[in-house]
Structure I
Amino acid sequence: MSSPFSYRGGQLFAEDVAVASLAEQYGTPLFVYSRSHIRNQFRALAAALSDLKPLICYAVKVNSNAAVMATLAAEGAGADVVSAGELLRARRAGIPANRISFAGVGKTEAEIEVALKEDILLFTVESEPELDRISSCATRLGRTGRIAIRVNPDVDPKTHKYISTGKKENKFGVDIQRALQIYERAAQLPGLEIAGLHMHIGSQILDAQPYAEAAEKVARVCSELKARYPTFRMLDIGGGIGIQYRPDQAPLLPTTFASAVAPILKPLGVQILMEPGRVIVGNAGVLVTRVQYVKRGPSKQFLIVDAAMNDLIRPPLYQAHHEIGAVRETSKTVFGDVVGPICESGDFFALDRDLPAAQQGDLLVVHSAGAYAYTMASNYNSRPRAAEVMVEGARHELVRERETFDDLVRGEHIPHW
C-alpha cells in the first residue's frame, strides 16, 4: 500500500494537505493521521481474508483516538479491548457491543461488570481465577459471560522480546493441555457460555510462518472443542501483523498472511475473529516536530526538537527504528541524533544516523507514528500531550486538542493541612 505522505513541489503532503500548513495552524508536536490510509488498510485485510469472512476486531490499544475508531466502525470493524476504558471508548465511537472482545490478564470485577452490562461478544480468559471471577460477576448480575480460553501455542514469532506473547515463558495464556482442563471447569460454572478459543503470538511479526504453525496447533484443539461443546463457534487468531518501519524492510502483506492461514482455518467451520492494529494505522500517522536547536558535537550533530519520548516512547523502549524526514524536501544530510528536551539520555528518536540537514525552526516528521504512539504518551517532565489531526483528501480537522497547563494539574489538590 502506497504511503499517504509524499513530496510535491519540495513540500511534504499528507494526502492533499501540506504538512507545513498543518503545523502552522495546529502547532507542534503534532500527530497527523490519514483517514484514507486507515480505511484502505482495513479493506485490504478484509479482501485478502474474504474466504474466511472474519470479524476484524481492531486493537484499540494501538491508537484509541475516536476519529480513528469511528472510521473503522463505519467499515464494520469490531474492537479488541483490554480495559473498561477502551471498551467505553469503542462504544462511544460507534462499535457495537456484539463486535467487542475483552482481552488482558488482569481484568477487575468492576471491568467485568461493565462488559457484562454492555453484553459484549466475548471475554478472552487468561487463567482459572479469572474464569471464576467472570462466573461470579455474571451470576450476581443475572447475565451470561461468553468466554474463550487463551491458549499459548509456544511459537516463536521472531520479534522483540517485549512484544512476544505466545511463548511458554510469557505471562499470557495457558498451555493447550491445561486449556482443555479449564474448559471442563468452565462447563460446570454458572453464568458462562463456552463460545470459542483464542490465541495471540506477538506483535510486529513480518513472517507468516509462525502464524501457520500456531494455527496448525490450535486447529486440532478447536475441532475437539467444537465436538465437545455445542456452543463453541469462534476462533480468535489474534493480531500482530507487522509493517514497514525501514526502507529495506518488507511488510507482511495481508495476501501473504491469508495464504498461510486460510487453508488451515477454513475447514474448521467456525467464525474467525482477528485483532489487527498496527497494520491498519501504523503507517497512517506521522509525528510532526520543530527543530529548536542544532547542537554541534565533536563527532556528530544533535537536532534538538520539541517532541520527546513522552510523545513517542518506542525508540527508547523497544530500540525501535522510525524513519526521520524533512517537511521541506532536501537531499543534504548530516550525521547525528534527533533528540528531545526531556532530561533523560533515552530521550531520542534516532541515534547515529544520516539525517536530513535541518536548521533551527525547520520541521521534521517521525514516520510510522500511527501505532503505539499517542496511546503510550505521558506527561513526564510536566509536558502537555500533543494535538492530533486527521486528514482526508484536502480536508483536515483537529481530532484531539493539545493539552494545556490546566489539563496537567486538573484533579490535583494540596492538602488543606
Structure II
Amino acid sequence: MSAVLTIRGIIGASLIAGVTFLPVATSAASVGHTASPIVNVWTEPASGYGFLDAAIDSAEHSIDVSMYELSDTTIEHELIARANAGVDVRVVLNSAYDGTTHNADSYAALHASKVHVEWARGNQIFHAKYVVIDSRVAYVGTGNLESNDYSSTRDFWVEDSRVADVDAMTNTFISDDAHVGTTFQTGGLVWSPGSTSALVGLIDVAKRSLLVENEEMDSTSIESALKSAARRGVSVKVIMTASSSWTAALESLAASRVHVRVLSSSQVYIHAKVICDDCSGGAGTVFIGSENFSTSSLSYNRELGVITTTPKVVRAVDSAVHADYAIGTTVTAPHATSPSKGTSGGSTVTVTSLEILINPGAEDSLGVHSPKPDDSCNLAVTLPSGYKSQSQGLGVARANVDGNVTWKWEIGPSTDPGTARATITCTAGSVQRTFQIR
C-alpha cells in the first residue's frame, strides 16, 4: 500500500473514531533541504495558464488543489467537469483574512457540484498554491488562480514529478483537508510554518551572487541574511514593486550595499517569491514558492515552495529577474542633510551632509561648507571603541572655490556598533558631528 493511500486510510479512520490522529512527520530542520528535480517551468505573464488547464483535463483518478485565491471560471468548470467524469476532485480554499468573502463565488460553484471543496482552518492563512494530479505529478507556483491578474503579474510555476515530493504534498493536503494540519517534508520542499531557516540557509551559502524577487519585505531574518551576504562580497540584487510599506526596509538594504530596484505599478507587478543563488549559465540553485518575506508567511501561514538546481528553472528565473532589474528604479539609502555649525575665530563651518545611521562594511560620506574658498580641512573619525579610524579617504582635503568639500570612506566590516564622532577642522573653524554604526 502506498504512503498516500496509507495516510488517507489512517486519517479517515481516526476521524470516524472521533479522535485526532497526528502522524509523525519529519521536520524540515532535521531533514535539511536537498534539490528537487523539476520537469517544466513557466514564467508569467508570458506563459499563460494553459499548462494547468491541460493538466486538470488529463486527470484520470484524482485532483488536489490548495489555493489562497481562486477566481478563474475556466479552471472551476474544468474541475467540475472532471468530478462529473468520476475523478476524485478535492479543493481546499483559504478562509482566513477575508478568504470566505473573496473565495465565496468559487466555493459556491464547486460546492454545488461533485467537487469536494473545504474551507481551510479559519485560524491560519492558507497561502500555498499547488495542484496535484493523480498523485503522480504536482504543480507548485507563486501565483494565485486569479484570471484578472494573469496578464499583469510576475509569477512562476514548476512541475514536480519526484515521487517523494508528490507523496509529501498529497499527504499534507489530505491532512489539511481533514483540518489535522500535519506537514510532510521531503527533498527540496519548503513548507511553512517554519520556512525561515531554509530560506536564510539558502542565502547564507551564496558565494558570488543572489537574485531576489518578492512581494513583501518584512522579515528581520531575511533582511539580515541579505545584508550579511552583501557585506561578505556577494552581489545581491533585490527587485520588488514600489510600495511605501517596504520603503524603510529597502533603504536599509541599500545602505548595506544590497542593489535594490523597484518597478512602478504601471509595469509588471512583482508577485513572485524567488531566490536565485549563484545563478549563471544554467548553473545555480533556485527557490520558487508562495512564501513572502514576512513573519506571518514564514512562521505561521500554510505555504509551499521548492528548491531546485534544474538548469531550465535556473535559466528561466535568472533571465526574468535580470530583465525586471534592468527596467527598475534604483533605491538608495537616505542621507541626513541638516546642517551643524561650529565656530573658531569668529568664522562658521557648516556640515552639509552626513549619513547618520550606517552599517559596518558600508561607505559613509560627509560634506562641509567653509566660508573661506580653497580652505584646507581635516576630517578625523573616532570609532565607538575609542580608536581613531584609519580608513582611506579621511584626513586633509581642500575645499573648492565655493568653500565646499566632501569626504568618502568605508566603515570597516568588523567595526563595533555604537556612536562614532566626526571632527572637522578647517582654517576657518571646526565642527563635530556624531553618527551611529549599527
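Coordinate-derived values only; no laboratory data. These numbers come from a predicted model, not from an experiment. Cβ atoms are built from the backbone, for glycine too; each structure is taken alone.
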Legend entry - Which entry (I, II) yields the derived value 0.00 for FRET efficiency 1/(1 + (r/R0)^6) of positions 53 and 301 (r between Cβ atoms, R0 = 25 Å, to 0.05): I
Legend entry - Structure (I, II) behind the derived value 0.10 of FRET efficiency 1/(1 + (r/R0)^6) of positions 149 and 309 (r between Cβ atoms, R0 = 25 Å, to 0.05): I
Inset, instruction - Give the label, chosen from I, II, of the structure having the highest value of distance in nm of label points 7 Å out along Cα→Cβ at positions 85 and 197. - result: II
Legend entry - For 1.9 (distance in nm of label points 7 Å out along Cα→Cβ at positions 173 and 189, calculated) the corresponding structure among I, II: I
Legend entry - Computed 0.25 for FRET efficiency 1/(1 + (r/R0)^6) of positions 93 and 381 (r between Cβ atoms, R0 = 25 Å, to 0.05) - originating structure among I, II: I
Inset, instruction - Assuming 19 is relative contact order in percent (Cα under 8 Å, 6 or more apart) as calculated from a single structure, say which of I, II it is. - result: I
Legend entry - Of the structures I, II, the one that 1.22 was derived from, the read-out being Cα Rg over 2.2 N^0.38 Å: II
